[in-house]
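Below you'll find a set of structures to go through.
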Structure P
Amino acid sequence: MNYAESHFKGKRVSLLGAGVSNMPLAAMAAPVAKELTVRDRKSPEELGENARRLLAMGARLITGEDYLCGIDEDLVFRSPGIRPDLDELNEARARGSVVTSEMELFLNEEPCPVYAVTGSDGKTTTTTLTSLLLDSPKLRGKVVLGGNIGEPLLYRIDSVTPDDACAVELSSFQLMTVDAPVKAAAITNITPNHLNWHTGMDEYTDAKANILKRCGRAVLNWDNAVTRSLAARLPEGVPVTWFSLSPLPENLLRSRDRGDSAVWLDPDGTIYESFPDEGIRRVMTRADIKLPGLHNTANYMTAIALTHGATTPERILETARTFGGVEHRLEFVREKDGVTFINGSIDSSPTRTAAALSALSDRPVVLIAGGYDKHIPYEPLADAVLAPDSTVRRMVLTGDTAEKIRAAMESHPAYRKAVENGFKLTENPDFDSAVRDAAASALPGDTVILSPASASFDHFKNFEERGRHFKELVRAL
């Protein structure tokens, strides 16, 4: 008996949202559920092909502004973007509905060892690296990559065996209600993000920390004050592997009460690790890592820490030297007339843009920034752009956050001096025109980067659509 038959048969199942991520779940539930209901704010016309496919499966569609009213199905799948504490969901629970999510069910099923990654920045790159490191001679089965990457994991659960290993990227939205076991969990960092959805930083941090509740080992960023503080929340006896872009305090390395360990970067560029009963081992150097930027070195160190004991030194080195990155993350687009164009559409927060700029610190930069407002502060972006060692010579603003970013820039103590030294700040509300303006202002040797420090929803479906549109514009220049 497969998973759908054992869990959905004879039940009335409801999916909240008819987007791409829920379509595989609909196909999974439709053949066995007593009734499948799919609810979405968009009209059938707006849903287009997805609506036609759902109706062909025999699903009942409920659409429009009141799509969440009257939920009474036995099993209700909440999409990550829908808050779990909505009145409509509380009313459904009171009627006897079980409100859950695809990720919760998969993780609680424990089909194989799970290596989970969350954080404000670097999740996708770190999760991808984790999947590559797990694919080593030590693994008897296959690697399953999922979460925010690819198809829903629950849809693939029947093909997952205990010999497999799963690398999972998890967002704060997904983690809001998660209380599930994982073999190891990493939090890359925590900085202000998604504050238009969360009630504040406390809730955002709590959601991220949920992944630590039942983890076998935690991987935490020593350089980030928030993640460093999360060690106090770990259950008794759960060890921590710290990672840091600088040597860690010696007393920390001597603290073995829980079996704590560390991976760090030495000032000479060498990466070391120290695990109980193994001593200090040289892993490799920064020069071995193909991915540019200190933030990617941190991503790689996180993956090394997360997969300790499940990979080999040879696999670590091979992956470092060959992995070139993930689309929309410092992605080279083209070079034209001596100008390099980089797509960093994933950079939806100031800290991500600051990290991208640090990776380009050896060349003059024209920065395209702005987008959807997530109600986060932009002073950290101004700090990065106007830093004494910054190489940003021009900034082109666009989108809903353009005025907020301009205000943060113009109120910065270093702004006037930067302008006197030739820095220029311009604004164009039209994204296409902003890209063309940036390209036209670039000189041979410059790098033009789309690194918005903002989400994409003001003009695009998601950051992928924004990044691909940027690449189309650049290739048409």
Structure Q
Amino acid sequence: MTPGRLPRYTRRNTTIRSIEMQNRCPTARYASVTLAAVLLWTLPPVPLQAQAPDAFTPVTDAMLQSPDADDWLMWRRTLNGWGYSPLNQIDRDNVNDLRMVWTRGLTRGSNQGTPLVYNGVLYMPNPGDVIQAINAVTGDLQWEYQREQPDDLEDFVAGLSQINRNIAIHGTLIIDTSADDYVFALDATSGRLEWETQILDYHTLPAHQSSGPIIANSKVISGRGCMPRSGPEACVITAHDATTGDELWRRRLIPAPGEPGDETWGGVPFAERRHVGAWMVPSYDPELNLVYVGTSVTSPAPKFLVGGVNNTHLYHNSTLALDANTGEIAWYYQHLNDHWDLDHPFERLLVDTAVTPNASAVSWINPRLRPGEQRRVVTGIPGKTGVVYTLDRETGEFLWATPTVSQNVISNIDGATGTVTENAEVVFTAEGQEVMACPTWQGGKDWEAGAYSPLTNTMF
């Protein structure tokens, strides 16, 4: 929490507090900088110059769906979100022999970006809408794009807008979303702006683009974190044509009156339904043609301030499976009716596996699940509670879940239905109340992604 700022579950004249017990509610942290260095070292030999424009091989949907082992073409390398590389040149026996060969400074700010690697060129997202193309062998800068930002941007969109976690590649284009709520494309060989399309007007519907898009069958799929004051129309996932930038569809994450889910908001006026964003990167199954994306909490978070504690306020803290052609919701699963600011937008891992949860190690299991049953699953730790959820990704059926950190906000999950029951003892019900909720708003997990190895069928 930034010093001097109120947490999102607090409003003016309200004295609700969530007591933070860091020694009892440990948080996970990862060495992402070390990972980036290892990736740089695993690149194969490449030419010292970028490909000439007429020699650049366009990146196709087939390449994205089955990338070459030498390339890293998206945030987690593959559309299933694994973060797994099949390269094996570096192993436990020789990793200690790695040596520094070059370094390059990045733009000042919070550097959380994952580079793309294609044909020996490293495309690096930097804070502040800066993208660099770097020769991965020499470290030489091939081009840099600095997007001009409006002078009043920070007056409407908070500092998270300057974070840039990932970019995408398709055809001959590098594609990203910007702090001023555009989606745009650059020529991969020169950095020249090829097209840009406004998604939202940040003056009236501010949202922060802390994470970039993925490409699903030539569609640029992007989510965003909508600012609490911006209202429901800013809380959208969008699809754009990767070649032209034309908008194809948008999916609002907060239902309007008359739409499915409207009844879950307890009569709260539509304009006052706020902050259900999708601020991390989706996954995509090309066979099912479904995009899997996670959502965040309402604002304010305590539900007694937003229509009542027993209302579920769809589609906050949920996994959504969206039809990639239309944006329609194929199914959803709500992980938590969140009163504590425990967002659930993190990576969804798509795995085909025999599902055999160990009853002695797993807290909640679907009783209909046959041990060893082969399923297409979506799994991982989707939110700040640190709970692993495994769902059937064709239907959304709950299969199993278990905590990985100390937590006291979930008291039970019905294995047969997947319905989550919150711990009533830590649910805010009135102003001035104090509770000890674990984890804290910092989470048992945050945006740093986990990974999956198909060699060991292990999630990390």
- Item | Highest-scoring label, criterion being mean count of other Cβ atoms within 10 Å over residues 94-101, among P, Q | P
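Using distance in nm of label points 7 Å out along Cα→Cβ at positions 214 and 334, single out the structure from P, Q with the greatest value.
P
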- Across P, Q, percent of Cα pairs over 20 Å apart, for residues 222-373 alone reaches its greatest value in structure P
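helix-only ellipticity at 222 nm (-39500 (n - 2.57) for each DSSP H run of 4 or more, over all residues; to 500) computed as -1000: which structure among P, Q?
It was calculated from structure Q.
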- For distance in nm of label points 7 Å out along Cα→Cβ at positions 150 and 446, which of the structures P, Q scores highest? P
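Please state which of the structures P, Q yields 39 when percent of Cα pairs over 22 Å apart, for residues 78-205 alone is computed from it. Could you put the intermediate results ahead of the total?
Values: P: 39; Q: 44.
This figure was derived from P.
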- Query: Can you tell which of P, Q yields 11 when relative contact order in percent (Cα under 8 Å, 6 or more apart) is derived from it?
  - Reply: P
- Query: One of P, Q was used to calculate P(r) over Cα pairs in 20 Å bins from 0, in percent, giving 23, 53, 24, 1; which?
  - Reply: P
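Computed from the coordinates by the stated procedures, all read-outs in this text should not be read as laboratory data. The shown structure was predicted, so the numbers you read here are calculated from the model rather than taken from an experiment. Cβ atoms are built from the backbone, for glycine too; each structure is taken alone.
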